[in-house]
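Q: Structures are listed in the sections that come next.
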Structure 1
Amino acid sequence: MEILLALLLGAAFGAALDRAGATSPDLIIGMLTLRVLHLAKAILLAIGVASVLMFAAQMAGLIEVGHMSVKAAYIGVFFGGALLGLGWAISGFCPGTGLASAATGRTDAAVFAVGGLAGAAAYMLTFPLFDGTWVLADLAGGKSTVGAVPGLDNPALLEGLRGDLVGIALGAVFVAAAFALPDRLTGGHAKMVPAR
């Protein structure tokens with residue numbers, strides 16, 4: 001049942017990505033070059049609304065804090081993030097949009113997805129070389145949060161600050177930014193194009 005639910009939710013998310021234009025590499029590159037910002041606005045709105053709802057539901061006792069997963073911060077994450085950003089800028093796909101785009105029949109997205117799987121396999125094979133080195137050493141307490149989240153055992157960077165309130169405030173800032181941003185910051189237009 002869990003796999004079926006995951007497939008249904010994944011398909012719905014992919015359809016939403018396609019509907020928002022996130023499966024078009026030209027629109028994504030348009031966002032990254034600040035020509036077309038409607039995808040950036042959609043991303044900010046989605047993250048902001050999800051953050052507000054999640055932390056508010058957690059404060060109301062509707063979501064158990066134990067279900068939250070805090071990822072560790074280490075040098076490798078920043079290096080991997082830089083590689084992801086570089087690949088995103090070159091290809092016009094990130095892992096989620098690439099898979100959704102491949103599902104629409106784009107061969108360039110299918111090649112991107114295969115490349116992503118090859119990269120993940122390469123990381124798995126080379127992981128023992130980096131395990132225990134400075135590349136994977138924890139930064140800023142490792143699995144820490146900005147503020148203390150009640151019921152979560154992770155250390156907080158700012159002890160006197162409530163993490164759930166920070167999450168709601170940041171979510172509200174993201175929502176406000178989504179509405180405040182113009183459709184583009186520079187001239188020019190990007191449009192959806194068929195698969196190459």
Structure 2
Amino acid sequence: MDQNVDHNELDDALRRCGSNWDAAQSHGLLTGRLAVAGVVAGPEWLSQVLDGTDESSADRLACQKMLDGLYQSTYWQLSERLSEFVPLLPDDDTDAALRTAAMAHWSEGFLHGLVSAQHGDELRDRLAAEPLADIIRDMLQITRAELDEATDVETNEAAYTELVEYLRVAAQLAYEELAEIRHAGSPSDSQTRDTMH
């Protein structure tokens with residue numbers, strides 16, 4: 001299943017429907033929630049991203065359709081373990097400062113998705129242990145990332161590419177590391193996935 005949601009299109013849709021979340025934050029939040037709760041995270045995530053928007057609005061309905069598509073493709077990418085997961089970020093031809101800001105927002109969303117879940121002792125202990133503790137520390141650093149205007153374009157681009165690849169791998173690793181947490185707290189993924197369609 002291909003990633004069928006474009007960052008800029010979703011960003012515009014979220015803005016039009018009045019969401020407080022942008023596209024990168026929304027996808028980061030979804031990825032963190034999926035790592036902790038699995039497929040059952042979808043409805044709560046959708047409610048959080050669309051909180052405060054007009055349920056009867058055509059803009060909200062269009063936005064919800066895009067978010068549903070994003071949910072399906074992201075869950076598939078993570079659960080099938082085919083290394084096809086990619087953070088939802090602006091295209092490479094977007095201004096570098098905007099891409100860097102989106103990357104920081106994605107990391108914020110991901111961390112929020114991890115730590116805002118209901119915390120049992122087991123989850124708290126797992127997040128405090130390696131490798132998840134390292135991932136959380138690294139992502140906290142990335143949330144403060146800014147484009148270095150004094151550095152040449154090629155160096156900035158290389159650093160950005162490296163950080164995006166880190167996010168991609170770290171998100172997949174977090175999903176793997178939290179498998180026991182997910183399975184302890186929810187029905188089997190296959191059963192729940194069948195009820196979503």
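Every read-out reported here was derived from the displayed coordinates using simple, explicitly stated rules and does not represent laboratory data. All values derive from a computational prediction rather than experimental measurement. Cβ atoms are built from the backbone, for glycine too; each structure is taken alone.
Q: So FRET efficiency 1/(1 + (r/R0)^6) of positions 66 and 138 (r between Cβ atoms, R0 = 35 Å, to 0.05), computed for just one structure, reads 0.95; which one of 1, 2 is that? List each step's numbers first, then the result.
A: Working: 1: 0.95; 2: 0.75.
Comparing all candidates, it corresponds to 1.
Q: Same structure again: Check the numbers for FRET efficiency 1/(1 + (r/R0)^6) of positions 42 and 98 (r between Cβ atoms, R0 = 25 Å, to 0.05) across 1, 2 and tell me which is largest. Don't skip to the end; give the middle numbers.
A: Details: 1: 0.90; 2: 0.35.
Going through 1, 2 one by one, FRET efficiency 1/(1 + (r/R0)^6) of positions 42 and 98 (r between Cβ atoms, R0 = 25 Å, to 0.05) is largest in 1.
Q: Here's another thing I want to ask about it. Looking at structures 1, 2, which one was volume of the Cα convex hull per residue in Å³ calculated from, given that it came out as 157?
A: 1
Q: To which of 1, 2 does the computed value -20000 (helix-only ellipticity at 222 nm (-39500 (n - 2.57) for each DSSP H run of 4 or more, over all residues; to 500)) belong?
A: On the way: 1: -20000; 2: -22000.
It must be structure 1, since only it matches.
Q: Ranked by relative contact order in percent (Cα under 8 Å, 6 or more apart), which of 1, 2 sits at the highest value? Spell out each step's value before the answer.
A: Working: 1: 36; 2: 31.
Result for relative contact order in percent (Cα under 8 Å, 6 or more apart) over 1, 2: largest is 1.
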